[in-house]
1. Using the calculated result 0.15 for FRET efficiency 1/(1 + (r/R0)^6) of positions 140 and 180 (r between Cβ atoms, R0 = 25 Å, to 0.05), pick out the matching structure from P, Q.
2. Given structures P, Q, which gives the highest value for distance in nm of label points 7 Å out along Cα→Cβ at positions 204 and 236?
3. Who wins on Rg/Rh (Cα atoms, Kirkwood Rh), for residues 44-171 alone among P, Q, i.e. which is largest?
4. If helix-only ellipticity at 222 nm (-39500 (n - 2.57) for each DSSP H run of 4 or more, over all residues; to 500) comes out at -3500 when worked out from the coordinates, which of P, Q was used?
5. Taking P(r) over Cα pairs in 10 Å bins from 0, in percent, for residues 100-155 alone from the coordinates of each of P, Q, which one would give 27, 60, 14?
6. Comparing mean projected area of the Cα convex hull in nm² across structures P, Q, which is largest?
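Rule-based calculations on the coordinates, nothing more; no lab input. Because the structure is a prediction, the values reported are computed rather than measured. Cβ atoms are built from the backbone, for glycine too; each structure is taken alone.
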Structure P
Amino acid sequence: MKRFFLLSMLLFTLMGVAGAKEVIPVFKPVTRGVEFRKVLLDRPRPLTIYQLRCNPKLINFKLLLASDGKRGETATAQQMVDDFSLIAAVNSSYFDPKYRILGQARRYNEVLNPTVGEGGLYTAYFYWDGGRAGLKRRGESLPSRVPVLFQCGPRLVWDSQIISGLEKKALANRTTLALDAEGRVIFSTIGGIDRVTLAELPNLLLAPVTKGGVGAVRAINLDGGKSTQLYLKTGSTTEHMPGFVEVPVFLGISGR
């Protein structure tokens with residue numbers, strides 16, 4: 001395990017050096033309803049951003065617990081993809097030291113946590129109703145009996161406007177979820193040695209696709225820091241942003 005982390009850090013160090021020169025490829029379709037690209041930016045500092053863009057009408061989202069499988073309370077995104085035959089998986093919402101989900105969360109009729117989280121880390125909900133995806137503010141009415149609904153935050157972009165008051169000093173790995181004007185869901189992960197503040201994220205997400213952004217109309221922060229991770233495996237495509245810890249809850253993507 002120690003060797004794995006040393007090799008991972010070496011890999012991300014090399015990626016960080018490469019990130020000094022901007023590289024903004026087009027999104028590449030990797031399977032029906034899913035596109036991927038790896039963006040290298042030089043501002044606000046050298047960054048490598050993994051972006052996964054999904055059409056919610058063509059794929060399935062699944063809110064998955066590590067304990068749904070046979071590995072125990074926690075797992076990695078790669079293990080979840082392998083165990084549940086997913087296209088991709090990312091870390092999703094916050095959890096406590098006992099690996100219990102923090103913030104309201106449910107899937108279909110199963111309530112994973114009934115408690116509404118208060119404070120700046122729980123300002124929004126992501127949901128998917130089987131065809132459409134949405135983001136709602138805390139306090140707004142929520143859909144019932146949907147396959148995926150969970151609370152997270154803070155909000156970063158809302159109706160194409162930057163949310164004010166976001167933290168400007170703490171640099172960390174980040175996982176974000178955005179919706180664009182076409183209703184697509186875009187995950188962006190910034191991991192390894194690359195770190196950004198919450199206040200830097202809105203401009204990165206609002207930027208047009210041709211500038212390395214995702215054209216976000218609405219966007220929220222998911223659990224980040226050491227939890228940040230993404231694994232994509234479909235056909236001949238495998239992309240991996242490993243995390244530094246295993247986590248208990250994931251948002252999985254599968255085909256229909």
Structure Q
Amino acid sequence: MTYCVGLYLRDGLVLLSDTRTNAGVDHVSTFGKMHVFETPGERVIVAMTAGNLAISQAVINLLSEGLESGEGGGEAGAAETLLTVPSMFRAARLVGRAVRQVFATDGPTLKAQGLSFDVSVLLAGQIKDRNMRLFQVYAAGNFIEATEETPFLQVGEHKYGKPILDRVLTHDSDIDDGIKLVLISMDSTLRSNLTVGMPLDLLVYRRDSQRIELRRRISEDDPYFRGIRRRWSAALREAYQSIPRPDWD
């Protein structure tokens with residue numbers, strides 16, 4: 001399994017994914033789930049994937065190699081990729097088409113083997129002179145979008161890392177605070193679910209910059225992340241101990 005989270009903030013995007021792939025207790029591997037499509041000065045688009053690894057890789061390969069344009073205004077027969085789409089909405093539509101194409105190819109075989117078609121994608125970024133956006137694409141190829149009222153989206157094992165985001169995050173949160181929050185959210189998930197694992201991939205994009213501000217692979221021995229884990233655990237214990245015991249007796 002996996003856990004990916006994206007924050008849609010006033011000043012930019014904060015994106016984080018783990019790298020563990022689990023096909024059974026004796027087959028645990030590390031695969032990057034954050035895929036970057038960048039033309040510096042013109043666009044930054046990031047896709048983070050969860051679900052069946054083979055399906056996810058097939059979808060990303062289609063997005064890289066291109067799908068025949070199915071949108072109005074496109075040149076007949078022209079291949080469209082995440083490096084050529086004119087808007088983030090069209091990018092989300094393209095991801096949905098890629099998912100449906102992989103389903104059409106592999107879905108019947110998976111069903112015959114008793115396997116479900118399991119894939120979801122967080123798609124985030126900005127194209128020059130267009131709006132910065134964050135989408136979640138489902139296995140059916142349809143999608144939803146983050147808003148100022150709902151400024152984060154998650155895929156994979158999201159339930160353990162959701163409470164801290166629900167309680168603290170707002171669209172106006174500072175990017176540096178956003179980095180802290182996604183790392184705390186990930187730490188909560190790592191502690192409660194063994195199918196999510198290190199190392200982590202972190203990316204920060206600042207609105208209207210059309211370039212990546214920060215991209216970092218975070219390992220077990222990263223000093224800042226180790227500090228986050230230690231101090232968050234201590235803060236939770238202190239908060240728990242400070243709450244009065246019930247006086248119902």
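1. Working: P: 0.75; Q: 0.15.
Corresponding structure: Q.
2. Comparing P, Q by distance in nm of label points 7 Å out along Cα→Cβ at positions 204 and 236, the maximum is at P.
3. Values: P: 0.96; Q: 1.00.
Top value of Rg/Rh (Cα atoms, Kirkwood Rh), for residues 44-171 alone goes to structure Q.
4. Details: P: -3500; Q: -11000.
For helix-only ellipticity at 222 nm (-39500 (n - 2.57) for each DSSP H run of 4 or more, over all residues; to 500), the value -3500 is produced by structure P.
5. Structure of origin is P.
6. Max of mean projected area of the Cα convex hull in nm²: Q.
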